[in-house]
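Below are structures written as structure tokens.
Laboratory data are not the source of any read-out in this text; all were calculated from the coordinates shown. As the structure is a computational prediction, the values presented were derived from the model and not from experiment. Cβ atoms are built from the backbone, for glycine too; each structure is taken alone.
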Structure I
Amino acid sequence: MSEDERENGTEIDDEETYGIAEIEDLEETSAPDLPYLPDDPDSYAPSIALIGTGGISDQHLTAYRDAGYDVVALCNRTREKAEDRREEFYPDADVYTDYQEVLSRDDVDVVDLLPHPVAREPIIEDALRAGKHVLSQKPFVVDLEFGEQMVDLAAEEGVALAVNQNGRWAPHWSYMRHAIAEGLIGEPHGIHFTVDWNHNWIVDTEINDIEHAILYDFAVHWFDILTCFMGAAEPKRVYASYESSPSQRADPPLMGGAIVEYDGAQAVLSFDADTKLGPEDRTYVAGTDGTLVSEGPDLEEQTVTLYTAEGYATPDLEGTWFPDGFHGAMAELLSAIEEDREPANSGRNNLRSLELCYAAVASAEDHEPKVPGEVREMRGETGAE
């Protein structure tokens, strides 16, 4: 840069500003049309049974009712809970307290399993051996070896096994993962998740008994979508930590974070679940050819912006994570059955996300980095059995 340019301020020198002051003057462009919405099967319309009708079941049933799915059976150890869901969502459904009676029905093709992970394990195995296609609630398993056994069993029985990682079909994340898969931002190399919200509502629920409610029960959605964003890339190491806030009411530590290393990429996840004022949810993905940003006050209200050399675009997205994410998870399973392929949210696929989650929790406990895949079991209390 010449002395005249320096004196007249006609050029900004990166050496003087470290590039921080450089802002590209981009034009607004049309957002690419991407298939981010749940995609139902063309004609496959099986009879579905729900085993477990606790708190989150209302989101499942709302999504299935709105999608026109045929739920024929509801099962819960407490009959009244199943009857309440029947009255609200599917008046013609049969009610059971013994899941074995549900599995004995020849007309039931697909079962949606909602109990907590440890209690769910025998139900998954029994359902697969009964020849049922299975959608398991997340987190899928608390032991990778058992998860691998269930994946193998599903293959032996010729049935599909999928996991309800519904965040994949949250409109903002779904659009972002499709944009990344289409190569719109090149290779992702910097991924940043920041979530600040108030999670103290768990204090009067069973979630309060989960030792790692944030890094495990909650953050598993973020570890899963990170795995989706990074595609075939394998994480090398993860460093994580957790801490209790001085003002939190819930028992589990409500603050947590993780750094995940890849070859040529890094992801940073930050969670503060004791944010009583000024909540924020932000996802940022920098790629070699562009950037994706989604931000808003919470998970339901998000605005996505795509930045490329052509300009910036903000898609007008339909739907919300709850309940559309639940629609998407079941729709993917049903479409995979119809098309005779493995679901994108298969048990096999989800084990990669759990490897990352388990490693993060172990790293936080031991205060040292961990290699995903080497930590084979989830640590700590994982919920009701």
Structure II
Amino acid sequence: GIPYMFFSLKNPDENKMELQTLEKNNIEIVVDEVVKIDRTIKTIETKNNNRYGYEKLIIATGSNPVIPPIPGIDKKGVYPIYKDINYLKKTVSEIKNQRDILIVGGGFIGVELADEISKIEGLNVYLVEILPHLLANSFDEEFSMLVEEKLRNKGVNILTNTKVTEFLGREKVEAVRFGDGKEIKVDAVVLGIGAVPNTKLATDAGLDLGKGKGIWVDEYMRTVDPDIFAVGDCAGKRDFYTRKDAPVLLASIATAEARIAGSNLYQLKVVRENKGTIAIYSTYVDGLVLGSAGLTEKNAKRERFEIITGVFEGVDKHPSTLPGANKIKIKLIFSKHSGIILGGQVAGGISCGELINLIGVAIQKRMSFTELETLQMATHPYLTSAPTMYPVVRAAQDAAIKVQIT
């Protein structure tokens, strides 16, 4: 919820998690920083010189913002997104008093920051992305273009295929130079480039990292030390289909991993294991909802899957003349040979937020287009597309027809 601190939330404090819920469940909260894990005597030491023993330990140290080695990045007025409430309050306050704002990074956080900051009266917003399109790692081109159109219509200046090479100014940032030599004047820069796992505590304790940058864990979220578990952004991820490192740092993934770790702390329960990470994303940009799950078409081809796609465009209410009806666009990616779903993307109204979760479940259950064609679901004029026009079913039918033709 960090991007929404800039406009939609009245105060950044509204984005804080209340501790009362934890305390009601008899969880003792200690506000301190762990600086050392001693695995030999099974203790942790804190910044305030306190020591605690443990039987089982769960590391959930999260992630840190990516701060690339760009000259001038340490100047005043350049704001990484740190998860620190006082820092964020200061950042929000200072950004609102500027005029020309540059956001670096066209992923989810960059797009959502651009959408929110552009709502502040008097601000001129630039969004810079090194790839050809916004959200390019999670969506295919036709969906990315929908986001770009929305932001441009709001007045956001989108610069794709553009690399930032230097932040200019004396003590404070005053301009930005790009790879083609062009410069633009800015008053502030927000870095939305992404995050990397915070693994220092784990590596200092001698725990192994995976092939990526996260702490190595097995399917039960155990590290190489059977009494130490790791969950969330700091833990390594393996893609559900490819088994390759999957840098998917999401709260939804973290909570799923936490449930797996919690149920396996003292005895392994095979019914709860991590069978691989499915990248399931959703975002909201000026009334447009987009969702992505699993592999995109371009990523599936890069992994050398032979694929077939099913597409459909309709509306999310029936009849379409009902008030508040939104257009809906869906694309499903299937293995050409097995028919199993590999991924999907949706765009439209609020209903897409849950529709992408349905697609995520279909991926997790390795459903085929023949199974999705016969999906049974509830429909209602105000809540869903027509029974004959349900997007997932129609996209699966489209894929089935293409397979028959080929």
Structure III
Amino acid sequence: VAELYEEIQQLPVLEMPLLSLTGVSSPPSTLANIPLRKHMYTEILTNLRVIMIDRMVKPEEVLVVENDEGEIVREFMKDSDTITLYKSMRECLVYLTHLDVQDSEIIMSNKLTKQIDGSEWSWNNLNKLCWAIGSISGAMNEDTEKRFLVTVIKELLSLCEQKRGKDNKAVVASNIMYIVGQYPRFLKAHWKFLKTVVNKLFEFMHETHEGVQDMACDTFIKIAQKCRRQFISQQQGENTPFIDEIISGIEVITKDLSPQQVQTFYEAVGYMISAQTNKNIQERLVMNYMELPNQGWDRILEDVSKDINALHIAENTKILGHVLRTNVAACNAVGSGFSVQIARIYVNLLELYKAVSQIISDTVATEGLIATKTPRVRNLR
């Protein structure tokens, strides 16, 4: 397959002006009158596309899987053999798409239609199709990619609404998230679609089916890294940049997330804020976005200032640890613009460090080194 693609790449520029200008697959009509080996294998290549799609293996980014008992669960172990096989299959499918974009699009569209009408509906069939669609990102020109992707996502969103049962919805949701995360070029160029996708991710962050929230957060951070400028710019038809809307709704968006997922969310928003070049606006964004963690920080430090024993309460040390890890995640993403937040908590941070160090020292002096192994001291550390 690679050799057939290379044969096209080696054609003189005069014979292939479209290919030389776009750098992506040329329409079949452009190649029809050129004697190429690929014409001898047209039917075989079509069959190979179908086989590759039907047998596509799971990408690394997909966290929601079907276990041996037929249940939809969160995957915790990565299979290195599967990841290696996926990369090889993706490479082959990209070559096959370059060789005939139209045929690849028709095959995938027909398979998606059969998922929608239920004639070939199954978790396995939908997964493999969507993994294949995600794997060919960049193989189509922008116009073809736009038309194809809009259709795919609209159909999948419709399927998500249509299906009943948490497992069915979790499978469709994971596939939507995987596909949108693979097409940053498209999202950058289509603001309304990007906003719709991100709002859908926020909905998935409230879905308690295992793996869905993790995948929503992972997809959100991937989109934030690739499309950060789109979030801080005021888009046509919008009253404010979308980043302001996200920050004002942080409490509602993150209320069902675990502490680790919240930290991922803050890191994602931090990447957006890092793209803001106006220092005053960036500082305002940082202070607004850290308002919620700062409230928890201030409340506990106020309790500690009244009674140092407040640090002996496990829930308090857990909250402080979460707030500090959230600050670290945010700082890593925002960069130097985070200094305004560091300045706000710096003095209190030093005082807290001193108080905690004293408690640990006193505990070790009283109970011996074994005290460092206790949950209370480990939380303080």
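Quick notes on this structure:
- Structure from which -10000 was derived, helix-only ellipticity at 222 nm (-39500 (n - 2.57) for each DSSP H run of 4 or more, over all residues; to 500), options I, II, III: I
- Read-out FRET efficiency 1/(1 + (r/R0)^6) of positions 39 and 239 (r between Cβ atoms, R0 = 30 Å, to 0.05), computed value 0.05, structure in I, II, III: III
- Comparison of I, II, III - label where distance in nm of label points 7 Å out along Cα→Cβ at positions 167 and 351 is highest: III
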